[in-house]
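Trainee: Take a look at the structures below.
Just so it is clear, none of the values below were taken in a lab; they were calculated from the coordinates. Predicted, not measured: the structure shown is a model, and the values here were computed from it. Cβ atoms are built from the backbone, for glycine too; each structure is taken alone.
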Structure 1
Amino acid sequence: MITPDKRAATLLDWLENEIYLNVNSFQLASSDASFRRYFRAIHPQGSYIIMDAPPDKENTEPFIKIAALLKRSSVNVPSIYYKNLQQGFLVLDDFGSKCLLDVLTVNNADLFYENALNELFKLQTNTCIKNANLPNYDKALLTEELLLFYDWFTQKLIGKTMPENIQQDLNKILINSALEQPQVCVHRDYHSRNLMVLDSKAIGVIDFQDAVIGAITYDLVSLLRDCYISWPAQRLETWLSNYYQRLFENKMLNVSFATFKRWFDLMGLQRQMKAIGIFSRLHLRDNKSTYLADIPRTMAYVKQTCQDYPELDEFYHWLKLQILPVYQQKL
């Protein structure tokens, strides 16, 4: 049993005295890049995960709404058993403590990625976006995310300002590519730290509260070009090609693989730039500097994509001359 802080003590009191849970053990299970924390409560019948989301900093309503939406789509997300919206507490299924990143090896990756892609396929094909009442991943939101890179990484971490014309041209290329794609339900953080491996080797999906309606390649690139683990290009291409074929056969898209691959690459660049901006902000603003270690892998994706597409030459030239020499000294 942990020695609880004030909020943890309030949470434990609620569990024991309002929902009458006989708690044998109460331990911090994890925290994330937001203000949320997760506790594991062991009780005679099993265990629960308890979300602690301070209501002045986090809103639990999107999590509740999207959990119900994805349940209806047969996506394997946690059930919610008890709620305390005033305090920001939720009692959830316990999906265990092993995330996909913890178990991936060269030998088991095909199995686990197949299972993860099966859950993604259900999310994309079973979720009716007309009735989902989710925000759109529109030009304004895509632009706002790219600003994270320009503001927190290039300006505040590196000390450089990207020329306005290069920024505008890059934004146009990336945003137009995202908006011309088929629009589906997007988890928005579908990567190896938000996919839990259950005892059956099935995948449990968590951290979906920021879901939107957006580009069909977004979650796919989050998974296959993960900021926390990378794979050889040939293996990634096989996973990508197989998933493309599945979407094509189910009439989710009607473009060539070359077009789909371009969408995937440019969507990846947008996401990777956003991630680098967020990692920089976590370091500079929130004193969470461990995320700096994930920038080199993420930047490697950025460099590779720039090398593959001539329309990105101007941005890549500026990146090589102005950013990479300074960035390599800072990290």
Structure 2
Amino acid sequence: MIDKHFYNVRDNVTLAQVAEVTSAILTDASKAAEKIKDIATMSSAGADDICFFYDRKGRDKAAVLKAKACLTTEDLQQFLPENVIVLISEAPKVAFIKLNEFMYSEKTSLSGIDASAKIAATAKIGDNCCIGANVVVADNVEIGANCTIEPNVVISAGCKIGDNCRIGNNASIAYSIIGDNCYIYAGARIGQDGFGFQLISGQHHRIPQLGRVIIGNDVEVGANTCIDRGALDDTVIGDGTRIDNLVQIAHNDKLGRGCIIVSQVGIAGSCTLGDYVVLGGQVGLADHLNIGSGAQVAAQSGAMRDIDAGAVVMGSPCVPFKDYMRQVSFLQKNSKK
């Protein structure tokens, strides 16, 4: 059951509404007025819940399902008990997202601009923005309409944030331009100094970092992730990119559209990623690499050379996936001798 302390829950949702919201087909029209209370997993669903069944591997759970209704595919409905009301969808995972957004929303106490927020006289705040306690908005900042700035956020001078953005609590943003519909999660650090030093007379001298961070539209940046500003060129994050928690993106990096960067990835400076690149957890990229569009780098891999578009690689140093599996097989066989 979804905890109503944390989420607003829409009550009295009928199966007719479920079908409409998810573009699903209710196989028994006489059940259209039946109501559900919650979305649940197949294992935990009770007599008033709806669940989703989209993988044949779950057919054993489907056989003993206790939910009132189940949204599934035409091929998988055969595995459900007769007493379960069935809704058919060609894309149950997409239907799950649509119904989730329809039934639940996060609770928030933010409304308007908190009295403790420090907003410079030269800052421009768009319509219908919520700004939490102890937020600092410096000179010449521009924030678009319908934005939520959670408590303790610091937005440094000159930054621009588009419409419909959410900046999580305790995040800091400097030297940055952020597009529309972005979500910067709690504790993220955007636009800090890049890690650049020159050894002069036995001492490490900081190289001035004069670039910016440019974040496109519809980008998510996870909690406690750091994106450094460029040294001269900008650090760029392409539209639709998803960055997990605890990621380090260094100065001058360029990420294309729709990239997926999983937790604990470290990207050294001046790397260029094409569109829809996937970096698994704890991947490390050496500096000045080019990673082609559609490339996938498996978790805990280390890349020291450029990676071709569409390649799937693994290992440290990473090699094509099939080569890596041959290496593993060889070591396993020969280590027993």
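Trainee: Given a value of 16 for relative contact order in percent (Cα under 8 Å, 6 or more apart), point me to the structure among 1, 2 it was derived from.
Mentor: 1
Trainee: To test your reading of the models, identify which of 1, 2 gives 35 for percent of Cα pairs over 31 Å apart when calculated.
Mentor: The structure behind it is 1.
Trainee: In terms of distance in nm of label points 7 Å out along Cα→Cβ at positions 130 and 274, which of structures 1, 2 is highest?
Mentor: When distance in nm of label points 7 Å out along Cα→Cβ at positions 130 and 274 is calculated for 1, 2, structure 2 comes out on top.
Trainee: Upon calculation of helix-only ellipticity at 222 nm (-39500 (n - 2.57) for each DSSP H run of 4 or more, over all residues; to 500) from the atomic coordinates, which of the structures 1, 2 produces -14500?
Mentor: The read-out comes from structure 1.
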